[in-house]
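Listed after this line are the structures, all set down as structure tokens.
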Structure I
Amino acid sequence: MPLERYLDPLESSILMECSEPVCSVEYEGKIDAEVLRKAYRILSLRHPVLCADIRQSDLGYVLYVPAGKDPSFMALSGAELSSLDKIRYPNRICDGLSRLILAQDNSGGQLALQMNHCVADARSMTTILTELWQLYGSLIGGSAPSVGPVGSLPQSPYELIRRRWNDEFEPQMSGGASKETGTIEDPPIQSRIRLGYEETTNLVDAARMLKITVHPLVCAAIAIALRANSDNAAPHSMICDSTVDLRSRMSPPVKATEAANVAFDYAIKIDVSQNSDPVVVSNEIRRKLELLIAGRRAFNEEPDSTRNVNEYLDRFGVTNPGVIPPLPRLAGLNIVDFTWLISMPPRARTINSGYIVYTYDRRLTIEGIFPSPQFSSQDVNTIVKRYLHELRQISGLYRED
């Protein structure tokens with residue numbers, strides 16, 4: 001009998017969003033594609049969700065694993081080929097809910113894991129990718145790793161949250177379309193900034209001096225940058241959608257691959273002007289987040305009824321996976337970079353920008369995604385330069401000498 005269960009209300013809602021995030025490793029050296037394929041197959045026995053798919057029944061969506069199915073794996077070669085080309089718009093996962101893509105030439109390449117957000121999140125995906133890297137290292141080193149106990153599908157996050165956190169939790173239901181392989185008429189614009197080692201250290205030191213974390217500082221910098229791109233210079237209500245991973249806060253804590261999306265999306269209302277003090281704004285975000293998390297409840301506010309003409313600037317979302325553990329060192333391979341890509345579904349209805357913030361190898365990265373045609377390339381460049389400026393200002397004013 002194939003492994004199967006119904007998607008819970010939270011997973012079903014996320015499925016409707018058609019989001020398929022990606023984590024990608026850029027490396028120097030050469031990966032043996034057949035050994036990697038073998039490692040991925042072993043990994044799929046430990047994590048059957050890598051072979052899973054969705055079917056619809058009269059009672060809802062069913063997450064299931066067909067017996068004997070191998071995980072989707074694609075090996076590309078040639079300097080002109082990139083794994084990211086295969087996962088950028090309008091490409092979608094066509095076989096199941098996940099895929100692994102290896103693209104390399106003689107000097108190096110990219111290894112990319114892409115999974116549907118309804119069964120995976122940043123924490124579970126980085127854990128799976130790390131385990132794959134370890135398995136590959138064992139096989140290439142001549143070891144024969146055991147499969148261990150055959151795994152099961154991830155538990156229902158809805159049930160875990162209600163059982164271990166808030167028994168009144170109810171997810172917001174999405175009004176999007178179901179999982180499909182459509183195209184995007186106006187592909188979103190993506191941005192990326194990666195701070196240097198010293199810049200990252202200075203920002204962390206500044207946050208420590210201010211008795212705050214980096215997350216609200218980044219949220220505040222982005223809010224001010226968006227407001228600065230508006231026609232209205234006066235203070236204005238904005239919404240910062242902040243995703244908080246609750247795994248470690250539950251009792252007992254939830255393991256990384258035990259369930260995905262064990263999180264709340266907190267909608268924080270803030271008043272921001274083009275020249276707001278980022279420290280003041282970040283403290284307001286921090287204060288509201290702490291109150292809401294302590295109250296063990298989701299919270300959603302809406303902007304004031306009087307909207308400005310640049311409505312797409314009024315709201316933004318920030319996901320923060322935090323510090324990504326470094327991948328183990330393998331002989332003959334050197335990790336150059338780690339990248340998260342945010343996915344925007346076909347015919348996406350959102351008009352707001354989204355960001356993912358993380359640190360890998362002691363360097364902070366902010367990936368942004370901006371819907372077209374609301375944001376032009378010039379808009380994106382201006383916004384990114386402004387929030388980078390705000391973060392550097394904070395680092396310069398609050399630092400340990």
Structure II
Amino acid sequence: MGAQSEPHWRAAIDAYRRTGEGSTDRLISCLARLGAMYCFEDRDGALPLQEEALDLSRKLYGDEHAEIVDALHGLGFGYYRSASPPRYDEAERCLREAVAMAQRLTERDDRAMGRLLHTYAAMLSRQGRHEESQAMYERAMSALGRAHGRGSRSYVLCHLDYAEALLRAGLREEAALEFDILEEPIREVLGEQATAAIWSRRGTLASGRGEHADAAACYAEALAIYLRSLAVRNPALRPLCLQVDRWPEDGMAEVAELAEHVQVLRQIAPREHNDIHLVSSVLTELGDLAAARRDWQSAETFLREALHGEAVSRSRGHWRLAPIESRLGAVLVAAGRHAEGEQFLRDSYARLSETRGSTAPETIEAHRRLAMMESATDAGLLQSPPVEGD
């Protein structure tokens with residue numbers, strides 16, 4: 001979607017720059033929207049757009065204005081989401097100023113405040129500041145609930161992020177409860193496909209408890225939901241959907257039987273950014289499922305295909321590839337290919353440390369896998385790789 005709309009945003013920005021001061025408000029809007037799109041799609045170039053939007057907003061609107069709040073919000077989001085590594089200090093300065101300004105404005109806007117607090121809470125969670133993050137999420141959900149109602153898209157997305165934050169904080173029981181609460185609202189507001197995230201997280205929780213059969217069943221359900229959404233446009237996937245739907249309730253069917261479908265999945269992946277990553281998510285879920293069953297050969301197959309899919313729309317060395325590479329490294333170590341697996345583990349951890357910082361959840365997970373490999377090596381043991389959430 002971004003690739004299709006970007007030329008139009010660029011053309012509008014150029015036109016408004018030529019028009020002059022009478023179009024400054026529209027120029028600010030275009031800069032902010034394109035910057036946000038770059039952030040959400042993990043693309044370079046967001047920060048200059050967002051910095052220009054803030055500078056123009058201050059010149060146009062004076063000391064305090066709702067538009068300046070929005071520009072501060074956008075730039076704060078960019079500093080932690082788009083910068084590599086994240087510039088958390090600058091992000092927090094922007095977000096703190098935006099919150100304070102929004103509170104001083106006479107016209108209360110719970111919608112804008114809720115979105116702003118949601119961004120602030122997510123940034124705190126990414127830094128590992130879990131108590132502060134949870135309090136901020138509660139404030140955000142309160143504001144969004146007043147503005148839109150608890151059944152709104154904005155509220156449900158914030159609630160889902162809150163549940164993810166609880167999981168990152170190690171509060172597994174609390175996270176499990178929130179995921180259970182969210183399943184029906186997500187289905188109603190975001191659609192059936194979005195419920196795959198709930199089942200994937202249930203698999204993570206079950207893996208953390210060492211309940212691999214339950215984890216496999218949860219991953220299988222996530223996979224089935226992903227596949228059904230893809231099969232609507234790709235009839236070649238319907239046999240695979242039927243096969244997954246016939247899996248027994250314990251989820252312990254032979255995952256290796258699915259390996260033959262990997263090429264089909266890769267070939268049918270649409271070119272649109274989001275659908276390419278949806279296919280990669282399917283393959284990653286398959287890799288997790290195979291790893292939960294200690295089926296290293298199938299896990300390797302699926303994770304390598306997931307990497308291939310992600311690489312289609314990512315620049316070489318993009319940090320989004322590193323979490324999959326870390327998982328693949330752990331699988332290879334467990335399969336007895338220690339040198340190859342160690343290289344993946346070390347390289348992925350180094351890249352995440354450099355691009356996302358030491359407190360990012362992806363970096364912490366990669367570090368944990370590397371530490372487990374080193375501990376096993378020191379003890380002269382070969383350990384099974386950690387399934388996500390162990």
Between structures I, II, where is distance in nm of label points 7 Å out along Cα→Cβ at positions 70 and 374 highest? II
Thinking of I, II, which structure, once distance in nm of label points 7 Å out along Cα→Cβ at positions 54 and 294 is computed, gives back 3.8? I
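Ranked by volume of the Cα convex hull per residue in Å³, which of I, II sits at the highest value?
I
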Calculated from one of I, II, distance in nm of label points 7 Å out along Cα→Cβ at positions 38 and 334 reads 4.0, and the structure in question is II
Output 10 (relative contact order in percent (Cα under 8 Å, 6 or more apart), calculated) maps, among I, II, to structure II
Structure responsible for -24500, with helix-only ellipticity at 222 nm (-39500 (n - 2.57) for each DSSP H run of 4 or more, over all residues; to 500) calculated and labels I, II on offer: II
Taking distance in nm of label points 7 Å out along Cα→Cβ at positions 14 and 326 as the quantity of interest, name the structure among I, II where it is greatest. II
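Computed from the coordinates by the stated procedures, all read-outs in this text should not be read as laboratory data. In this text the structure is predicted, and so the values were computed from the model without any measurement. Cβ atoms are built from the backbone, for glycine too; each structure is taken alone.
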